[in-house]
Structure 1
Amino acid sequence: MSNPRLVIALAVYNGEKYLSQAIESILNQTFSDFKLLIGDNASTDATPVICQKYAQQDSRITYYRHPKNIGASSNHNFLFQPGDAPYFKWAAHDDVLKPDYLEKCIALLDQNPYLAIAHSLSVEIDANGKQLKTYDYELRLNGVLPRTRFWSILWTNYFNEVFGVMRTQLIKNTNLYGSYVGADRNFTAEMVLQGDVGYVDEYLFLRRHHPQAFTAELLDDASRLKWFDPEAKTPTFLTSVVKFQKYFDSIFQLPLPLSEKIACFKLLLDWAMRRGIRLPFTKDNQFQDKLISKHS
């Protein structure tokens, strides 16, 4: 398959426990015109064996194994090899897609050229696949104006939209994943500044929460930074400063109307004062919690 409509990039490190379920949920999609790229970050468990097995069984899969752990950010960026495919999607080794997830997301993008991302409603599952909750309480990232979508990505907690189906051309306009904590949020901000987010009104995306998950296992900023980039040198207390700079650059580099640039910059300043630029020993998330409660 030389020119698929969709390229899926699955980044993994020591994912043997859930990897097969994730891969099979992709291969069993009703939409089949895709290529799956797997980037193995020098796993030390059975991940290589699992990946090689599936690559031998399905010609749509290309498997890469890095000789050393280059970090999640570099692995994600390495896998951005869309070719001529109009759509692209990142995937996690522990999440699961319902069989018609891709078909319905791509139909949404085909029908609405103003959309940058298409995703479905999401649920959280545990290590055994049992549903724990939905993500309906989180802020959605859609909105007519870029300023509305930018405000949402600044203040939402979980944003499963980063695993949605995206327009390749708009990804090319971004800086991809940076080597700092929260780089996935900055990347998503760059996407929603360029276009709206469309939602399939069905629970087709299953995000797994388990003890080895990044969000559960790495609680301190230093460990989280090493996950993004094992060789990162930036002190963790400067992360908010770095993120502010990246947001600022995105606002003024992307092709937005001047009125939207100004509005987004004002929102960014408010974010910096309330939450983003703070001393490393403070941790006050009350403002964010109130926003989630009010607007969801």
Structure 2
Amino acid sequence: MLRTALLFPGQGSQRPGMLSGLPDHPEIRAALEEAADALGRDWRDFDAAETLARTHGAQLALTIAGVAAARALLAEGARVDVVAGHSVGAFPAAVTAGALTFRDALRLVALRGGLMAESHPQGYGMTAIVGLRESVVAALVEEARRDGDLYVANRNAELQIVVSGAEAALAHVEWLAVERGARKAERLNVRTPSHCPLVAPVASCLRDALSGVELQPPRRAIVSARTARRLSTPQAIAEDLARNVAEPVRWRDAVRLLLELGVTFAIEVPPGSTLKDLAADVMGEAYLATVEGGSLTSLAQATQRLAGEP
């Protein structure tokens, strides 16, 4: 039985100061310096609002924060059985599972973010529609598509569906959604049309890049948010890391799988609590925590108790 999961957020959750605001811990300081060495830039560059506003910078910052926080938790004795990452969060998840090195993850994420920004430098984005079911959102997307490319992207929760595409079509579907009774239609802090066919060429380039990377069998279970299935082999993990950029995120289904696997406690790494909030509908608040909401030591002790350690 897999009792404890670590959850790694994706783009849109980044915020200025997210790296300097991490807990003061030797493993976190070491991870920040390792990232700076690998990228040839001061890690503080990735804490600035200007850098985080760009796809490339935001995705690297999330990867750095995820790996750093996970390493600190593990150093404090946390028993982590399974990892799951939302979108680019799949990369720090794979590092934490032992399938991918931190340096390879940073190199791949830099490529991923750069290609995404180059493929659609302006005029595209993503919108979260809250309060309508997927079937209703899908019908609205069909209606709004007359104004430009538009796709249903992420199935984050029963009543939170994200759409991806061109600005004019996004504006139209936002208006339609509110007219149909959505609680809100919120433009995300993402400047590219992620998780739809528009970025399929990025997935192809990532697949080529991953063919030259040696992945290892994971030491911890990995749940894919793309397929809502467990990934057990290096080949499956590599395919997932390549394809997840251009395919919908099935976060709602991934959380259901965590429950089926026996997870009774999930911890979201920084920044924020987006995944915790989305998972609450399925798992319940009692099952969930964030690194930002508690001390590393107390979180690690909670995982030890679940594992039956004294």
Structure 3
Amino acid sequence: MTTGDRVAIDVGGLRMRYGRADVLHDVTFQARHGEVPALLGPNGAGKTTTIEILEGFRARSRGRVQVLGTDPARGDERWRARIGVVLQSWRDHGRWRVRELLAHLGSYYARYSAPGIPRPWDADALIEAVGLAPHAGKKIKTLSGGQRRRLDVAIGLVGRPELLFLDEPTAAFDPQARHEFHDLVLRLVRTGGTTVLLTTHDLAEAEKLADRILVLDGGRVIADGTGAELARRIAGPDEVRWVLGGRRHVEKTEDSTAFARDLFARHGAAVRELEVRRASLEQTYLALVRRAEAATEAPR
């Protein structure tokens, strides 16, 4: 069995109730090792609650949850050492210096070193990887918002986790920092086989990083698939436009790549001004949410 064949996250019939209100309704999905699924959804959709249950921070009401082969509700310290978490915000002692904090946290992960469990990052190497090298000796309370966010990411990575939870990871990042962070995540996945579960409001970020998109709305998974699959299913087929013999043509197709290849095979250089219009992830996401809202508001 290859790494990609093994299930890292297995969720079935997950429910969460606060008082009389259900905030999660039969949420079901899987993520395989080395995969990057992204949870998308409007505020209040249930993304953070789902993540907190998977991390073992919140007890569920009902349902099956297995993370790295363990029920998070029963996860011990060795299990937690295999998981990295980047929360939307951290609270810690601002008097720590960046290098000191990461070295200190790394010492905890080092306790669980064993065959098959990687050693934690060296503090200086990790600081370099997240772009904080010029600030390694600074106290945390003196960091800017963007620098503080990079430290949050470093805290989540320090143990070289098998599974990394990223909850709105690039909030407060400038475009350059966001680009560098995306490259870091992709390196972790491609070279280390890290599984990454991402929640974000940045649809461009989800499109760049995610293998699969899961859309939550009203505590339910309303869509699950690649960006291209969801676009075909929700926003309709691609539209191909071209000019041939002085006439403009428009064709809708489920496979624009194959259509264009066939078009050039038949007409060659006579095909002019070829344009393929595909629904963006943003258009697909908005269509999904509008559809879910309309279904909820419809009279029963």
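No value in this document is a laboratory result; all are computed from the given coordinates. Please read all numbers here as calculations on a predicted model, not as lab measurements.
Given a computed value of 127 for volume of the Cα convex hull per residue in Å³, which structure among 1, 2, 3 does it belong to? It must be structure 1, since only it matches.
Identify the structure, out of 1, 2, 3, from whose coordinates semi-axes √(5λ) of the Cα gyration tensor in Å, for residues 27-98 alone was calculated to give 23, 17, 13. So the calculation was done on 3.
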